[in-house]
Structures are given as structure tokens and as C-alpha cells.
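*Asks:* Scrolling down, you'll hit the structures one after another.
Here, each number is a calculation from the coordinates, and none is a lab measurement. Since this is a predicted model, take the numbers as computed values, not measurements. Cβ atoms are built from the backbone, for glycine too; each structure is taken alone.
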Structure I
Amino acid sequence: MQTIEMYHITYEKPKVTLLQHSGLGVAEIAARTCYDSFENSENACIKEAMNTLDTQAINAIDDSDLLSNLAWVHHHHSIIEHATLSYLIQGTSRGVLQEHARHRLQAISVRSTRYTMSSVINAFVASLQDDDGFGFFFETLLSLNLFVITDREYLSIEIRSIYDKLTFQYQKDVDFLNNAVAKSSLPYIESYKQDASALFTALQNGKKKRNVGDGFKHIVTDNWKVDMVVTFNIRSLKNYFDLRDSGAAWFQIQWLAEAMKEVTPLKYLKLIDKKYKTMA
């Protein structure tokens, strides 16, 4: 993934992949249904849709004069809600997730801290067997690539905070190990005393504690890296790009909007972004 420096801190940019897009045909059929104007379409598959329905051809059309007219002349955007796109987003931050979730009309599925924190907890439990507990924890978390900020000096502060919070909880909670480690893996703690690396490997290879994140979500910061799948209808995507692909937006979500726009097919951008309106 690409890295970039902002405010003297190096960040990792997200990677975006377009998973699917529904096509423009359904949106044009919706519009033609409203006006009963199928015969006026420049697309033969739309013109004949009420007699011979070729869904494959309909969803493969690249242009629609009617949709363009509705979008740019009449600003009638509800019709393009029938077209959708889904993106896989890898390596954005929880800070961006909070911003992203403010866009109401989207489907969003996010990598869960509740189910995916075992490696961090295992690293802490293993660090208890090392004379330099923080040193082991720090190097292990660096290897897991968990943060969008990549500066080692900055991450020493970030990871120290996580370590200190877990240490506080460990000292206060007599059931910490039972809450952190699956019952079948608890014997490894006795088996690998003073061998943090071997204990970490054993815990990683053993059964994971179900819902381990429930008790440890408090350690997570906005710098924590997340993956997600998002699906927008085109009208909502227009709103997203208008607000987030803008100099007024927070730079991390600008990066995400830019990456999403880069993988969005031109036929959709022509309906929602003036820069692409007249492109062939």
C-alpha cells in the first residue's frame, strides 16, 4: 500500500477494490416506467424491455441520455438510486470509519474488533513471560501491521498506551487470563514460562477466545486499521464524493474517496461528477 507524509507523520493509504456494480439499465427502466417512454430510448434493449426483457444487455449499457438529462438538467436524482456499487476497502482507520458511518444511505460491514483482537491479547499475555514485556509486545504488534500511521517513533507512543491500558486491566482483574485466553489454551501459559515467543506462537495456533474483544475494546484508537465492504446507491455515492472528495474534508477520508473514485466506472461518474459529464 502507498504511504504519504502529513504533518510530519507517515500514513498508509487505503486500498480500494470495486467488488460489483449493478449497471445503469435498471435505473433507466425505472425512469422509463415513470414516463412510459420506452420507445424513446437510444438503447435497443431498453426500447424493447416491456416486450422482450434481456437483463444481461440492460445491465451492460454504458450510457443513457434520459438519465443524464434527469441528473444534470432536472436534478432528479432519485432515479439513480436503482444503480449500486460495492467496494472492498482495506486499511483505512477507525477515525475514517466514524466519518464514513455518517453517510446514512449505505450498507456497511466492518472488520469487528469483537472477533479479531486475539492476536493483540495473545501478544500481551505472552509479554508477561518476558523480562522486557513492553519490548516484546511492541515488536510483535509492529509485525501485525495494525495501524494506519507507520512511524516507528509515533507507534512507540501508540503501542505503549495500549500496553499500559492492558497492564492496568491485568492488575485489576483477577479473571484477566480467563477472559483473554480460551480455556483449552490456558495450559500453554504454564508450559512456556519465560518463553514469550513460544507462548505467543502456541496461543496463535490454539483455539481463539470467542468474543475476546468484548472486554478489551477500550484499547482501540482512531489510528487502528480496519477493513470494510460498503455499498452505495449512485445518489448516495454522489453525496459522498461531493463531501469527501473535497479540500474541506479530513485528509484521511479524502484519500479514501479518491481511491473509491479511481475504481468507479466512468458511466457512473458521468451522472454524478461534472468533471466527467462530457467524457466519452
Structure II
Amino acid sequence: MSRNFRLIRLFLLLLLPITVSAQRDPPVAQFEFKSGLLGRPINYRILYPVEYQHAGKQEKRFPVLYLLHGLTGQSSNWIDRTGIALYATHYDLFIVMVEGGNGWYTDSAGVPMDKYESYILRELIPDVEKRFRVSRERGGRAVAGLSMGGYGAFKFGLKYPEMFALVASMSGALEVASWTEKELAASGAIRNSVMQTFGPANSPTRGANDIFKLVREIPTERMASLPYFYLDCGTEDLLFKNSRDFAVLLVGRKIPHEYRQLPGSHNWQYLDRQIKEILRLTAQHLAPPK
């Protein structure tokens, strides 16, 4: 089986649903934001903490977790395909589920209006902090994602360390900025999204968004300013080497992190298990509501 066909199958697996037993309807809401950077309206979803609605007129602000979906996915995947609405009831976390299209959470080299990185950092987060009682401090923010979103979360943590206390990747496509057109020749939508976003080999966009390169080039004096990194991947996942190699790089640079390799593949069964850990770690690393 060719590498390209395996990549296609891997991403298609994330389209398959998982059945989760929930005890009640999730406290989810959807909001539309008119983005000037994207030049169009775009939605995001939120999952309220249980205590949020009971806080009355208090000014208590809750720690916030931004969740990034995978390629071909959307923000509703977290609610539809995992038990996050139930799992989150155990934590005082405000959760924002972000829409990222197939743009790798990057300002596109090929489509000028696909500025997903700038949109999230310069428009979405300020809008969330204006509308809701969430933390406006680094110690109260985390970002995590699956596959494409795992790459996006780590990229944000490396490029904007002053923004997040924790960044997390599940089954991350961490090497995407080095995938070439030749390697992806038979992968259709994956090839198109990668080439459209990052451009040809050795393009400035690739260099600026290659997270392996970013880690290698971090000055020693900036190490202390980095967020805490968490990454996991299933040992049967075709992206397993991405996470293992990145963990080795973090060890080499002595960057604090936690790496787990677990039984599992690139599917929602695995991700449903691991989103529980993301919530637990987020609650552990972020400052409590205050």
C-alpha cells in the first residue's frame, strides 16, 4: 500500500462517527463572527462550564481551552464525535471550538484571504474575551488540536508563547510543512490543501511555519518563556513518527513536555479517549477561575 493512499485513508477515518452516551444535552452555543481578515462570516462553538451560568453577576473569569479540528473536519466534530460535553462537566473550563477550514491554521501562501492564523490570534481570541467571562491572561489560556489541529496548536505555542500556558497535540500532523508535492502526488484533497497553504518546497511560508525548524532555532534564552507541550499518538497511527520525532527534538532542546505513545490508530475511538486527558491536563496547568 503506497504512503499516499495510507494518508488518504487516515484522514477519511476521521469522518467516521463514534457513538457516545451522554446524560443530557450539552450546553453548547454557536456564534457567527464577521472576520475582516478572512473577508467572510465564520462560526465558532462554545461549551460553557457548568458553573458559568450560576456565577450570576460575579466577575469571575474562567480558564479557556481553544480546540482545533483536523483536516476535512469542522468545529462540531468535538461535540458530535466525542463525549467532550459530558467529560467537561468535571472541570471549570470554558471551551471554544474553532473553525479552521482545510487551511492548517496558517496564513495561506496561495489564497490571500485565507489568513487562519491571523484570524484566530487577532480576531477570534479578542472576540471571545470580549463576549465571555474568560481569562485574558496567558496562565488561563490553552490551545489543543487533533491531526491538522495538533500541528496548529504547537505552531501557535512556538510562535506566540506569550499567549498560552499549555499547547497540546493529539495524533498531530506535525511534519506537514515539509510534505512535498511529489510525496503527496496521489492524495488529492490533502495535496491541494498542503500546496495551497504552504506553497512549493523552500517557500517562505514553509520556513516560517515548520515547527521542527522553529524548535531548532529557538534561542536558549527564550526557552523559559515557552508553554508546556503535551503530545500523544497511537502506535498504529500513520502519523506516529511525526510525534515521536518531535518528542525527540524537544528532549534534545531540553524543552519541558509530556509525550505518550499508546495503543490506537488515527480514529475517533482513540481521540475520544485522549480528549479526556487534554481536559485533565488543561485544568491542571491553567490557573483556576478567579
Structure III
Amino acid sequence: MNKLKSIFIGVYLMLAMAISTIGIYQIINSGFSLIWLGAALINLLITLFIGRIMIFKNVARTSAHFPMLSLITVIGLILVFNDLYRIGFNSLSSSEQTALYLSIISFTMFLLYNFWYSKLVRVTNYKLQINEQLPSFYLTDINSKKVNSADFKGQSTILIFFRGNWCPLCMAQIKEIAGYYQQLSDLGAKIVLISPQPEKNTQALAAKFNVDFYFMTDINNEAAKSLGIEMTNGLPMGMEVLGYQQDTVLPTVLITDENGKIIYSDFTENYRIRPDPEEFIKVLTKDNI
């Protein structure tokens, strides 16, 4: 299933960008057309939204199902079928017939992105239950030194498992928590960022942020596998050329106390929804009372 999702997201993003661009071009150069306007609306806003996330990496969470984007997408489809009903299929130009087919395809793909692709498939994780000890696992730091999870004992620890530098929502999540670094540090917490990406990417990430985080690489996804949070074939199609492996990790946040006991966990079921750092502050404040 993840392999199918990997292919889907690569195709969908390219298709949405192409249709929105063609729709605008047709309206400007061939005259106003409700069908092409509808086709553009179905694709344009989701293209701009995802483009914004990829460029600025400043959105760590969205609504679960994009109510406003969904509404505009439906309006776009209504415009398409309203013109089809008014004119009749046989009276449509070949260009407008193409727009009709593309609208139906892209609307279907938007629904798949919204309700299928964005949803992460998880099973109940019995290894990472609240009040249980964090299982032991090994990571590699930016100096290629092996580190055991037990080494984080002694103070509260926030462990953020993220997919990699390629993931704009992961980068937004890290940027956001970096903004809370002082508050979290004042509460006695250390922050550990963990990804199965190549070590050079983790080193580049560490160089980018001027905060005292622990930047860790989970080589071959071994820690994620041992904890039950691996995501096989989770890499979007095409990212392999940048050196990333097909298997990645399900975005996960754990907080442990000074004894290594799990006091908070977030197993998001939607890759677009990451926990607000304010939640971490509440947990750590409560733990320090």
C-alpha cells in the first residue's frame, strides 16, 4: 500500500501543477471558459498550498481534511458540470472535453490525497505505552558515534522521529520546536531528533540550526523497526535520486522523564498533523510539579 502511495504522490503533484497551469493559460489565451476555470480551481489552490509548504517549510500542521480547499475544489467541479449541462457534451470543443476529463481525474486524485494518502496506517503500539520504560535502541550522532537510548536518562527527553530533510512538514516541525528551545530547556528537557536519512543529511540539518539539539541518524531504520514505527516504502517516488532509502519512519513524538519512563506519546495518523510544542510544555510542567 505504501508503495502505491509513493507513486501516487509523485504523479498527483505533477498533474495538479500541470492542469492548473494549462487551465490559466487556456483562459488567458483562448478566452474565458467555465470548464477550464473549474479545472484550474480544482488544482490551483492545492498546488499553491503544497508549494508553499515545500518552499517555506513553515506549516507543521493542517486541518485533517482541508475544509476550505475541499469547498473550493467542489466549486470547481460544479463549474465544470454546470457548463457541461448548459452546453452539452457534443457542443464542447476538444479542449473543453479534455478539461472535463482532467477535472474528473484531478478531483478524484484530490479526494485520494485528502482522505487516503494523508492517512498513516498504524497498529496499536504496545512497546511505547505511557508509564512504560522506553525500550533500548541505538542511534548514530553527527560524529558517527553510536549512542544508546539509555544515555538520555538523567533528564526529561523529547524524542522526535521524523522522515527526513526531504519532508517539508518535518522541517516545519523542527523549525517550530527550535523556536521553543529556550522554554523547553528551562524545563530541563533535552531534544533528540531522529531520522533514518543518510548521515550527511543529518549533519547538514545540525549545521542549519543553532540550538543544542541531539541530531541522530537511525541507520537502516533499525531503531524504528525495533520500536514498531517503521514505514516501509514510505519515500515519495523520485526521492531515491537524492540518496534516501525507500523505507522511512512514521512521524512520532515521545517524551520520557529522567528515569526513561514514557510520559507522553504522539502517534499521528495524518502526516500533515504534528503536535503543538505547547503540548510538550504542559507535559513537562506537570511532570516537574
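*Asks:* Taking mean count of other Cβ atoms within 10 Å over residues 102-109 as the criterion, which structure among I, II, III has the greatest value?
*Replies:* II
*Asks:* One of I, II, III was used to compute FRET efficiency 1/(1 + (r/R0)^6) of positions 70 and 206 (r between Cβ atoms, R0 = 41 Å, to 0.05), and the result was 0.10. Which label is that?
*Replies:* Computing FRET efficiency 1/(1 + (r/R0)^6) of positions 70 and 206 (r between Cβ atoms, R0 = 41 Å, to 0.05) on every structure in I, II, III gives 0.10 only for I.
*Asks:* Sticking with this one: Here helix-only ellipticity at 222 nm (-39500 (n - 2.57) for each DSSP H run of 4 or more, over all residues; to 500) was calculated and came to -13000; which of the structures I, II, III was it taken from?
*Replies:* Source structure for this number: I.
*Asks:* Still on this structure, I have one more. With Kirkwood radius over Cα pairs in Å as the yardstick, tell me which of I, II, III scores highest.
*Replies:* Working: I: 21.9; II: 19.1; III: 20.8.
By Kirkwood radius over Cα pairs in Å, the leading structure of I, II, III is I.
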